[in-house]
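Values quoted throughout were computed directly from the atomic coordinates according to the rules given, and no laboratory measurement underlies them. A quick note: this is a predicted structure, and the numbers were derived from the prediction, not measured. Cβ atoms are built from the backbone, for glycine too; each structure is taken alone.
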Structure 1
Amino acid sequence: MGKQITDYFLYRRRYILGYTTIGVLVLALLLLAGLFTPGGIRQAEMQSTVSSNTITLSPTFDPVSIVNIPYKILQRASLVLFGLSNFSIKLPSLILGALSVLGMLILFKTWFRRNVAVISMAIVITTSVFLFMSQDGTPSIVYLFWSIWLLVTATMVSRASRFLALWKVAFFGIVALSLYTPLSIYLILALIGAVILHPHLRYLVRRLSKTKLLLAAVCALVLLAPLIDALIREPSLTFTLLGIPSHMPNIWHNIVLLTKQYFDFATPSTSVIMTPIYSLGSIVLILLGVLRLFTTKYTARSYLISTWLILLTPAVILNPDFSSVSFVPIMLLMAMGVSTLIQNWYRLFPRNPYARVVGLIPLAILIGGMIASGFDRYVYGYLYDPNVAVNFSQDLTLVNTELRTDAGESTVLVVTSDEKPFYDVLALRHKMLTVQTVPPVSSPVVILTRNAYSLHLTNATPQTIVTDSRTENADRFYVYKTNTK
């Protein structure tokens with residue numbers, strides 16, 4: 001009798017090879033995103049850096065600063081350890097992105113078959129929106145991180161797995177910390193709603209130890225103490241965390257904007273976030289997932305995703321800039337679409353293993369094309385599209401390079417009042433650097449930013465003009481030296 005397909009080494013090790021490939025891919029993509037693409041920082045990252053550098057939990061802390069404080073603490077630690085650089089600004093997001101991938105892997109393996117988990121993971125981690133959030137030095141990645149790990153810990157608690165007490169504490173701890181992030185409460189409400197509506201989930205909750213749940217809830221309250229204090233002192237923060245804007249926006253305009261973000265393939269736009277957010281192939285899989293959601297609406301998974309999407313929809317319409325908060329439910333719909341696609345093909349050939357394997361070739365081409373196009377779109381879009389690249393500044397890298405050149409020299413960096421808060425963070429890590437808004441009377445080295453030079457024109461001739469080939473206004477810094485080495 002000849003060999004069966006299941007006898008081949010590659011077939012028997014297919015999942016090990018798949019997970020290894022995903023691990024290598026994640027490492028390569030995160031390093032690429034963190035170090036080279038887009039290679040600069042945007043204005044929102046500078047603002048996040050300033051905000052993170054000024055956080056304090058003293059009795060007189062600013063209540064507004066409590067929003068996203070877990071991320072700000074991570075970013076503050078990165079700045080203290082590594083100084084101010086593009087990499088240190090982005091490092092917290094890179095770490096949370098890698099942990100999100102780990103959470104996705106656990107979640108997909110728990111909710112879906114292993115072949116669906118591997119394929120879905122490969123698609124998700126190469127989408128441009130995931131790669132962008134994983135390197136963006138702002139709290140945008142926490143929407144993804146909290147959502148994934150809330151679902152992972154809730155799943156582990158409901159399945160009475162090993163280390164149940166630890167999973168309970170982790171679940172309530174993540175619930176508490178996620179409440180510092182706007183719109184995170186909607187997933188918690190969706191989990192509560194699913195438990196109330198689904199009989200099996202109600203049964204599982206009734207089986208849990210009430211004493212251990214109470215202890216875990218107490219731990220969560222301890223983590224929530226700063227947030228509760230901030231809400232008492234500044235009640236309007238409640239609206240911020242719920243995603244309710246201070247002024248009612250144009251609803252129709254927001255709906256049109258969101259429609260373009262997801263479905264306008266005819267006239268794609270290029271800004272900080274490239275749209276449409278998902279490729280056409282991904283949209284097809286998501287629509288298959290929606291179909292599966294309606295046909296298997298009796299499952300706990302369907303209850304949760306449906307409730308979550310219903311709660312999120314009004315919030316996203318009111319806040320189109322928070323569309324990344326919908327990434328995880330859409331990711332789950334995509335995985336459901338992959339599952340539907342594979343299952344329907346297997347039903348065509350229930351007994352013929354060769355037909356099943358050969359039939360996967362078109363699917364492999366489809367998935368491979370989606371992975372390659374997602375990666376290609378991210379790299380070339382953020383590096384070479386002039387409408388995208390203009391949003392990312394190389395100035396911090398350039399000035400750090402100049403400071404290393406002038407190491408040991410007393411240096412004055414002249415900036416505008418708008419630039420000063422960010423460069424003050426740089427001065428904290430450089431003892432020989434002073435940042436001010438007017439040129440000094442004398443100093444061994446004086447560096448003027450482009451904006452400051454236009455305000456403080458001087459008759460002196462700069463020794464060096466630091467330029468950036470990726471910027472239309474390429475003259476970024478003017479360097480004056482009273483002595484040379």
Structure 2
Amino acid sequence: MSRLLKNTSVIAFATFLSRILGFIRDIVVAYALGTGPFADAFFVAFRLPNLMRRLFAEGSLTMAFVPVFKEIKHVEGRDRAFCFARATFVWLLIILVVLTLVVICFAPMVTFLVAPGFKHEAHVFNYAVELVRICFPYVIFVCSVALCMGILNSLGHFAAPAYAPCILNVVLITSALVAVHFRWNVAGALAWGVLLAGVLQFLLQQWPLKRMGFSWIGPFSMKDKGVRLLFKLMLPTIFGAAVYQMGIIINTVLASFLHQGAISYLYYADRLVQFPLGVFGVAVSVAALPDLSSLATKGDIQGFKQTLNASLALILFVSLPATAGLIGLAHPIIKVLFFRGAFTETSVSSTSLALLGYAVGLPAFSCVRTLVSSFYALKDTKSPVVVASICLVVNVIMGVILMRPFSFLGLALAVSISSFLNIALLSLLLTRKIGAWFKMMPKYMVMLALSTIILVTSRLISLNDISSFLLIPVWMAFYIGISWLFKVEEAMLFVKLIGSFFLPRGKK
């Protein structure tokens with residue numbers, strides 16, 4: 001538990017810094033671009049390489065790579081595992097370069113598939129096509145970063161990959177501000193910034209890789225048996241990731257038929273939900289995967305269950321109050337962060353509604369990745385695919401049904417509904433696979449009760465937007481403090497961790 005928290009804290013702190021920079025980035029982009037048609041065009045173009053990143057990297061490669069790397073290292077040694085990593089990199093480059101060339105050549109068709117609603121405005125559609133061609137090569141670099149992350153995480157190093165997104169945010173902030181200052185096209189400057197950030201993110205990983213003893217120059221085989229095993233595991237995970245990402249694409253397609261700005265409202269709302277999700281939900285799953293893989297390789301199912309329960313407890317400890325806070329303070333959070341420049345009062349109100357739809361599903365979003373990681377650690381890549389496919393159908397059906405009366409809010413709610421179904425089905429299949437594993441403990445009732453108090457009081461207390469926003473640290477202190485009094489283990493570990501950051505070394 002302590003090692004999991006230590007690794008999680010490293011990733012969470014780096015991700016927290018990245019998310020803070022991400023908020024600054026969103027504030028700057030909202031100021032410069034607002035929620036108009038050209039903002040929609042940039043978000044569509046930027047979403048494509050991000051989609052590929054999640055499809056080929058985080059959604060399949062990293063999750064399948066870590067268990068294979070750990071097994072090869074455990075059975076055949078470190079050098080053999082390094083040969084496997086080099087072979088994987090070569091194959092990755094071949095696939096991504098070919099894919100990038102295809103997308104650049106057929107950019108109009110790709111753009112139409114993602115945002116067909118743009119077609120009725122030729123100037124917006126053509127500009128989106130141009131931005132797609134600039135942004136998409138980013139996928140080559142960011143997927144390479146994901147492979148670096150898999151190597152480093154398998155070797156016990158978590159910091160450098162976790163800090164990589166900070167570079168993207170800094171570059172985009174700089175690009176937007178420079179474009180505004182010199183009166184350049186902001187969307188175009190951001191697109192070029194995305195590409196530059198990818199190069200810098202990849203370069204950041206090279207020093208820690210070298211320090212861990214890894215070099216890209218060395219023996220490898222294009223017929224590496226580890227690569228064959230990796231691809232065997234990846235095929236269903238790619239399909240599973242594709243199913244999940246298809247949900248995002250379909251939501252973008254559906255939103256493109258709504259009034260202008262709908263895509264942007266969903267984008268900004270999703271960014272806010274991604275803050276607690278990325279800072280802790282993803283951090284826990286990334287930190288837990290190597291441990292789960294090692295335990296599965298050794299056949300320690302009891303330890304596997306304990307690690308999985310500890311991971312989910314950490315996630316729920318953060319995601320439950322975060323959900324309450326996002327729902328209760330949706331409007332003041334959006335207004336304080338984004339209400340300036342081209343981001344109007346209408347943008348604030350609409351984005352707040354979208355945030356409510358996404359925030360409801362935050363506990364499910366946060367837990368899904370750790371549950372999927374447990375299947376990958378057990379080398380079962382098919383079950384998550386089946387579940388993801390079912391949830392995609394539900395997401396589409398609910399999106400079409402709910403967008404009629406609720407517009408973009410309905411699309412956000414559809415994602416939340418399908419995510420809870422995802423959790424339920426994954427939990428059921430995992431129980432059939434390893435037996436009863438989830439422990440319902442009293443501490444969950446404490447977390448739920450305190451989160452409910454935060455939700456109700458934040459909605460009832462009448463304050464101006466800035467005062468409500470500034471009270472967020474007070475709610476956090478209340479939640480952690482009362483949880484600590486009730487001896488909730490996660491709260492006690494958090495207090496100890498916070499103390500380790502602030503106390504002098506001699507007093508820790």
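Before moving on, here are some points about what is shown:
- Value 17, calculated as relative contact order in percent (Cα under 8 Å, 6 or more apart), assigned to which of 1, 2: 1
- Computed -21000 for helix-only ellipticity at 222 nm (-39500 (n - 2.57) for each DSSP H run of 4 or more, over all residues; to 500) - originating structure among 1, 2: 1
- Source structure of the calculated read-out (FRET efficiency 1/(1 + (r/R0)^6) of positions 82 and 466 (r between Cβ atoms, R0 = 41 Å, to 0.05), 0.20) within 1, 2: 2.
- Winner on mean projected area of the Cα convex hull in nm² once structures 1, 2 are ranked, highest first: 1
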